[in-house]
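Below, each structure is written out as structure tokens.
Here, each number is a calculation from the coordinates, and none is a lab measurement. Just so it is clear, the structure is predicted and the values come from calculations on it, not from any experiment. Cβ atoms are built from the backbone, for glycine too; each structure is taken alone.
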Structure 1
Amino acid sequence: MSYKATIEDIKDFFHFHEIKSINTVEIPRTENGKSKGIAYIEFEKFIDFQKSLDLKVGKIRGREFKILRSDRLITQKKYK
């Protein structure tokens, strides 16, 4: 994901693909406040979670990225 991508950029990307039930977007940052080039998105509706995975790839601010299921414990609890 683009290191310059904002939360709004990410929401706009998914809204464009008719995935609108975004609950939260988290962009991990370094100690210096710079983006690590990844994001975690939590969806309110399971169907939108599934639709996001079906996209497989995306592009924001000129940089392509993969859309994958997170291995973080908080994600596993919600969508198991």
Structure 2
Amino acid sequence: MKFKIEKGIKLPARRKGVMIYPLREMEVGDSIVSEFEYSRKNMSKLSNRLRNFCYKSPDCKGWKFSTRKENDKLRFWRIK
């Protein structure tokens, strides 16, 4: 397989994700119902989003969230 080497192509800017949940305004004990329907995959996806937010946001270090099924949706709480 041959590849064509191209010169002068600009590197696009990084896409920065936008958190849709108001996590910074949450206090310990607050909760939010997510837009996800309940499934193991969606619960994992939401947990990963919350974990990544806490890891990447210097002002939110040490925060913890817990996720639970509520009817057919997912709800998460700030627990620390």
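List of remarks:
- Of the structures 1, 2, the one that 30 was derived from, the read-out being relative contact order in percent (Cα under 8 Å, 6 or more apart): 1
- Winner on distance in nm of label points 7 Å out along Cα→Cβ at positions 40 and 72 once structures 1, 2 are ranked, highest first: 2
- A value of -7000 for helix-only ellipticity at 222 nm (-39500 (n - 2.57) for each DSSP H run of 4 or more, over all residues; to 500), calculated from one of 1, 2, originates in structure 2.
- FRET efficiency 1/(1 + (r/R0)^6) of positions 8 and 48 (r between Cβ atoms, R0 = 30 Å, to 0.05) derived as 0.20 - corresponding label from 1, 2: 2
- Computed 12.3, 36 for Rg and Dmax of the Cα atoms in Å - originating structure among 1, 2: 1
- Looking at distance in nm of label points 7 Å out along Cα→Cβ at positions 24 and 56 over structures 1, 2, structure 1 comes out largest.
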